[in-house]
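Multiple structures are listed underneath, in structure tokens.
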Structure I
């Protein structure tokens with residue numbers, strides 16, 4: 001019972017062969033032990049994946065011992081095919097399967113063979129040679145059960161180790177993708193002439209498909225009295241690393257766009273869409289809102305590619321930017337968007353966001369929706385940072401949860 005309790009404990013096996021030695025010692029005083037595996041080998045092929053005795057027990061990993069290794073020679077033996085269908089322990093001799101008795105086993109003429117069942121198949125065996133039983137009668141069936149139990153626990157431990165290793169690798173990769181995605185966001189200390197801005201970005205699972213960029217544009221003719229600025233908010237379908245990679249592609253495409261004083265957000269949307277397509281179907285599309293502002297005209301130009309409408313907060317009045325609507329980026333390669341424009345006033349705030357704002361659900365399943373968003377904007381402070389914080393708090397309060405079910409991006413830009 002003490003042995004079974006030890007095998008049942010949650011542990012890692014630094015030397016699995018030593019565990020098997022301990023198990024066999026419950027039935028035999030003196031012996032030598034080998035592990036045989038045909039796992040993932042061609043028919044009539046096998047490997048000796050471990051050999052030891054009580055005086056010499058080399059350290060093999062559980063992966064090597066259970067699944068073989070290129071470091072072990074592959075041996076031929078037709079007897080292996082018969083063993084795969086033999087469910088009970090058996091005693092063999094050199095005459096019945098001479099191919100077994102080579103390398104480490106070449107000095108012995110007989111052996112005990114214990115089949116190991118894993119996932120309903122027999123592809124591994126414990127071979128016991130040079131054995132001497134103690135005063136009790138050798139119980140091969142009991143020994144077979146104990147060895148199978150031991151190897152099942154060794155396999156579980158190895159699978160857990162590999163799973164932990166994979167999870168650690170995935171976590172590191174996600175952290176790196178998240179770090180790279182954070183480099184796509186505007187700098188926290190970003191300053192653009194003529195505006196006060198705030199933004200909030202939170203990925204649902206370390207990395208996501210939301211994208212935001214805000215930037216100063218060159219003044220027409222270099223006139224220092226005219227300020228121009230623009231931006232884009234976008235949302236790639238899906239979540240996680242693949243969406244983050246697509247967001248990075250959006251950023252890379254836009255950085256190759258060459259504009260001029262007369263360039264409109266529609267021109268940028270058309271360029272992005274044309275270059276988003278590849279030789280094969282990406283299986284993704286992007287919703288986006290692109291916009292630009294010119295101070296001497298007081299005009300905000302904007303275009304929506306399937307993205308939720310932005311809003312202008314003017315004191316307690318909320319104006320929806322709903323006149324420019326088009327399909328998402330990546331649906332039709334030749335689609336052409338048209339921009340619209342609106343006259344802005346001093347202290348107007350442009351509020352933009354991704355669809356999680358509208359789609360966040362309460363515990364009863366009701367969506368936050370446009371009416372609640374408009375009301376939240378109306379009742380928010382006329383400060384970009386406080387407005388963003390107010391909307392985020394409203395979403396968490398409405399959902400009744402500590403996290404949202406999608407990537408979240410919010411931005412508020414106040415005209416000075």
Structure II
């Protein structure tokens with residue numbers, strides 16, 4: 001039987017579910033109940049979720065947790081984090097407490113420039129195109145004035161428009177490269193609206209310009225923002241004297257510092273290690289990006305592109321020892337917003353923003369970068385001392401117990417037992433068998 005269906009998007013949610021259960025689950029009522037059990041009991045709230053995306057059939061929950069004790073630029077924060085991976089929040093909170101006793105984290109926004117491009121094809125003489133572009137630059141601003149009015153009033157708007165010749169890479173290919181400041185919004189809709197207007201202006205003006213009349217018309221390929229924002233940068237760091245570090249499992253303070261620096265240096269030169277190193281950073285970053293209703297996919301793409309800017313994929317963080325001072329730092333591009341999008345719609349996003357004191361976009365950039373640095377510190381501290389599995393598997397213990405349907409009494413006994421015993425799936429299985437015997 002074919003599983004193709006016409007007009008699916010026009011069906012009600014109940015009709016969509018009925019078709020799914022009948023077609024893929026053989027009418028199994030439990031499969032339907034699984035979906036229904038995750039609906040909100042508040043009909044108004046469920047409708048809100050239903051309208052976030054298309055073809056909604058249920059809600060997919062991830063845990064929202066918090067990491068307390070962060071001191072950032074001498075201000076105290078408890079940071080909301082949405083993530084399913086064991087030990088991430090625990091590691092971030094532990095790093096926050098560690099560095100809180102040493103003056104806390106420092107963070108600085110180095111720039112907030114975002115980018116969009118109009119991609120087009122032109123077969124005529126380049127000098128004619130550049131002369132034409134320069135002659136109509138004011139027209140781009142004039143035609144987009146209704147779009148940029150409110151953003152300009154808030155202190156943002158269009159920073160620059162540049163015509164770029166890309167014909168060496170692709171025949172007849174040019175672009176209008178546009179820089180924006182979108183203040184506290186992520187700005188995707190604003191940027192894309194401006195770009196589409198620029199494309200219309202370009203085509204219209206080219207058709208009537210004396211130097212370009214009679215030539216092949218300009219062909220617009222697409223108009224779209226870029227998620228690579230190398231000038232929308234934030235830096236986070238911690239530093240202290242080596243004497244202020246804690247001794248670590250058989251290592252002196254200096255030995256720990258030197259081993260930590262070597263671990264970061266390996267991630268700088270070895271791409272296989274760098275990918276996992278940076279994934280650990282993104283554990284912290286993505287969790288805060290999700291909690292604050294921002295686009296973690298855009299953030300991921302831009303940050304990983306930045307990690308490759310030298311032509312090789314490298315560590316996003318750096319660690320140095322200068323005389324007797326240890327410094328650990330992170331610099332990343334980060335385009336996020338605190339207004340628009342889900343920030344005013346999703347109740348838990350609003351709650352997370354309130355927890356953070358309703359920050360401006362620049363402050364949120366700093367908080368997110370610090371969460372990434374804290375997570376990286378926690379992971380590296382474990383890696384160069386006891387190893388990553390000791391702490392991770394302890395946190396993973398409850399997941400294993402739930403998977404094996406352990407009851408409350410068994411869970412309490414297992415937690416006590418595995419305080420001094422290595423955790424593995426087989427070890428937990430054998431423990432439960434022994435307690436049931």
Structure III
């Protein structure tokens with residue numbers, strides 16, 4: 001008899017890379033478990049998924065089955081995050097930093113007290129000052145990246161799955177003893193076309209143009225303004241270069257130029273066509289929140305030369321030489337421009353990157369990775385009574401310590417740069 005599990009996640013056609021990631025694991029997980037999908041709006045889920053899998057409203061869950069929560073740093077995950085705190089399960093942490101998600105709770109309710117407490121507990125005195133500044137809309141645009149928030153959900157997880165190695169290492173330090181799996185993001189291309197020429201024909205691109213593709217929503221962290229400036233800087237030396245965006249534009253930066261083309265938001269297979277049509281794919285992420293770019297993984301599966309930001313999860317996780325890297329900062333435009341000029345002008349160098357991308361993608365096929373996830377979830381299901389008992393014991397000890405003392409101790413620890421405290425420290429100090 002297959003063990004029952006519930007998956008709590010956005011699902012297609014939700015505009016979310018997490019939704020697509022989860023959908024590509026379902027066939028493997030359905031073979032291993034008695035599977036139920038929990039959605040805020042089951043009627044809006046893709047009809048093919050509704051026909052193939054059991055999908056229920058989140059409110060219809062009875063809590064008996066082990067839950068697998070997919071949590072990312074966006075309001076789409078709000079109800080999932082809150083339920084993961086109420087009913088502990090396996091948390092698949094798509095990003096290390098959940099600051100924007102937690103800040104959205106405060107903004108929507110116009111109540112920042114809990115947000116300030118979280119910032120104080122995780123970051124000490126600096127966090128208190130930053131929380132007040134951010135709540136007053138006076139912080140810089142990168143402040144939320146400097147103060148990651150996640151301690152609450154990490155402490156309530158029966159098991160943790162992290163897609164990037166850096167997130168897994170940080171989580172292991174934050175909650176030592178919690179079962180943890182580092183599960184690299186899979187690489188799968190879904191496209192209508194099979195070749196670059198076919199993809200260009202479908203999208204109406206001339207074979208002679210050089211396409212620099214910037215996929216994904218054009219938020220500030222995707223550095224679309226940097227991409228525009230870099231492409232603009234090499235136009236005099238690289239004939240027929242064009243910047244193509246897909247997935248939405250940005251509210252920042254200059255208006256679109258004659259050498260820029262926006263495809264807008266497209267279906268997943270059309271995104272695959274755009275990746276196949278590209279000469280170089282930009283996967284810039286600064287500041288990084290510890291997320292693994294699903295679009296980058298699709299670019300590797302397409303066999304395309306890709307450029308990432310130094311210090312991002314992709315920079316840390318992928319083997320050397322698989323992607324090109326640029327350093328965020330004052331010289332980023334010049335560095336990116338020089339790199340693009342080299343890759344677009346040297347077909348041999350670009351071909352070597354493409355071959356390495358395809359080789360790497362072959363090691364990251366969805367099915368084996370989903371099987372690893374299934375094995376980990378089975379282990380948590382088997383140990384669930386003991387894990388829940390240990391969690392209740394920890395929480396009981398914590399409740400014996402007055403909240404004000406606990407807050408002061410955690411604030412002091414945060415000010416000293418301690419990511420976690422030894423077991424029983426609250427109880428020992430409270431007896432002094």
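All of the numbers you see were taken from the coordinates with simple rules; none came from a lab. It should be emphasised that the depicted structure is a prediction, and the values quoted were computed from it without experimental measurement. Cβ atoms are built from the backbone, for glycine too; each structure is taken alone.
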(message) Quick check: 4, 16, 21, 23, 19, 11, 4, 1, 0, 0 is what I get for P(r) over Cα pairs in 10 Å bins from 0, in percent, calculated from one of I, II, III. Which structure matches?
(response) II
(request) Rank structures I, II, III by FRET efficiency 1/(1 + (r/R0)^6) of positions 146 and 194 (r between Cβ atoms, R0 = 41 Å, to 0.05) and report only the one at the top, that is, the highest. (result) II
